[in-house]
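Take a look at the structures listed below.
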Structure I
Amino acid sequence: MNDYLLSILLGVIEGLTEFLPVSSTAHLRISEALLGVNLEDGYWKMFSIVIQLGAILCLPILFHQRIAGFFATFPQGKRGDRTVMTHPLSMTLIAFVCTAGPAFLLKKVIGRNLENLPLMGGALLVGGLIMWAVDVMCASKGGTTDVEEMSFGQSVWIGLCQILAALIPGTSRSMITIAAGQTSGLTRSAALEFSFLLSIPTMAAATGYDLLKFLKPGHGEPPPHIDSHGWALLAIGFVISFLVAWAVVAWFLQWVRKHGFVPFAIYRIVAGAAVIAWALSGAH
């Protein structure tokens, strides 16, 4: 496949899947395997990181008014009933720390799982079943409707659950934070909003760390050389991922309020079963 077309296609896939609860990591790895991309090639590993950064960038821009409002009302909150430890900004930071600490310590385990297609397929399938069950059980219960009302315990629970997404590719950071939010008492819309807020520091730190490792390798290794063609591919993938993710986030917020997460759960189950069958067949 032409490199430019490949860059566009992977950018679209990343933008479509980064914030939907279907696992962008699994979709990128599976797509790259189907398209014959060398998963061990350092350049394409870096390409995946760069387009992920493109998708993440859409969030602080889309939610700039909401985020600015949080900073303006810190620490009392808009109703004056928050503290330094219970303000939405603090809740986001607490959840991030609960994820980042253990994930950093387990980074070697995480790295070993990134190319395991049967594991990704299993995570997609099992995650779909969990998401379906949680959405059905929690949808009618009501609960915390605004992240301004979240508790310390809810943020810790969501942060700890998010570790699973780092350890097991295919789990989906979005899926696990939404399901954890719902089981902790958040409504669909509140769980989704907190998932978006938490993804900003979480994914920025994770992708930034990975990118730094590629640009400044240790053990005396030289930094990777990228020619003008390589930079062009990175730029195309970055921009496409940003634009597609922007559209997806705007649409997803409206969809969830009316329809819930069950259609995505069904997709995960079907896709997971297909990936497992394909991986075990040895066709890849």
Structure II
Amino acid sequence: MRPENADRHDFAWGARRPAPSARALLEVLRPVMGHGRGKRLLARLWIRRYGEAAVDVCRLGLRLRLRPKGNAIEAKLLFGGRRREAAELRWIAGHPARTVFVDVGANIGYYTLAACRMGFERVISIEPNPDLLERLRFHAASNGFIDRLCVCGCAVSDRRGRALLEVPLDGDMGGARLVHFPSGSDAACSRHEVPVLPLAELLDREGVRRVDVMKMDVEGHEDRVLAPYLETAPRTAWPGAVILEHLCAERWAVDLYAILERAGYRRRAVTRSNTLFVRECRA
């Protein structure tokens, strides 16, 4: 089951497929145990028996290389019995225009790949974490989406320059935070110096003049990305819909909901992780 150096991405998708017995175990137990405490138990059982190596699986018709530990979305996709963020994916699939999708905080590319599969003509995927960036590019190549996908290996904020990305060493690497100086946190983390651009500048550089759907998940930094974007980008470039992660809203320095509503957006739906805003009128 484990060819030498199989976690390296120069091995094509399929090199890390679980053995038939392991795959059967996963597919039998996942529908039954793939939620709540059962999912966590399944993950522990898998790691105890098969280790922490990445495995190649298909989810939602996508070729994915997933790790059972260290990144929450990967563990959820590998062991979860439900379709991840199904309501959000339905919103995207139901949007009347599918020209440009922008994924801010793409992680391994779950939303990015889903948008490509739904037929968006162009997808802009933004992820500063170098490890996740490598996985995102691997997934794009493995699923044949390179021609429609622009992967941007940088962070976005309210200024251009450079900053530190603090990535937790224990727990969820998707919970990385952008800081302009070391936070002094006692939590163990790795730090990567990354380039930073305002979102409006990045999209202008990529020639994006229109955005149909934007998904944003940057661990409480959403206010410093989206508010300046609405101030500086031409209104013709404002997204028709925004899927905004709200789990870290207590970190926002401004009322981002009020800013969106003043800009002509209306709150359409709320899930556990995200709020959907749809632009209904000009500001």
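A value of 13.6 for mean count of other Cβ atoms within 10 Å over residues 47-54, calculated from one of I, II, originates in structure II.
Quick check: 0.95 is what I get for FRET efficiency 1/(1 + (r/R0)^6) of positions 135 and 239 (r between Cβ atoms, R0 = 41 Å, to 0.05), calculated from one of I, II. Which structure matches? For FRET efficiency 1/(1 + (r/R0)^6) of positions 135 and 239 (r between Cβ atoms, R0 = 41 Å, to 0.05), the value 0.95 is produced by structure II.
Here the criterion is distance in nm of label points 7 Å out along Cα→Cβ at positions 143 and 159, and among I, II the highest value is seen for II. Have a look at I, II and say which one yields 36 for relative contact order in percent (Cα under 8 Å, 6 or more apart), as calculated. Label of the source structure: I. If helix-only ellipticity at 222 nm (-39500 (n - 2.57) for each DSSP H run of 4 or more, over all residues; to 500) comes out at -25000 when worked out from the coordinates, which of I, II was used? The value was obtained from structure I.
Throughout, read-outs are computed from the coordinates displayed, never taken from laboratory work. These numbers come from a predicted model, not from an experiment. Cβ atoms are built from the backbone, for glycine too; each structure is taken alone.
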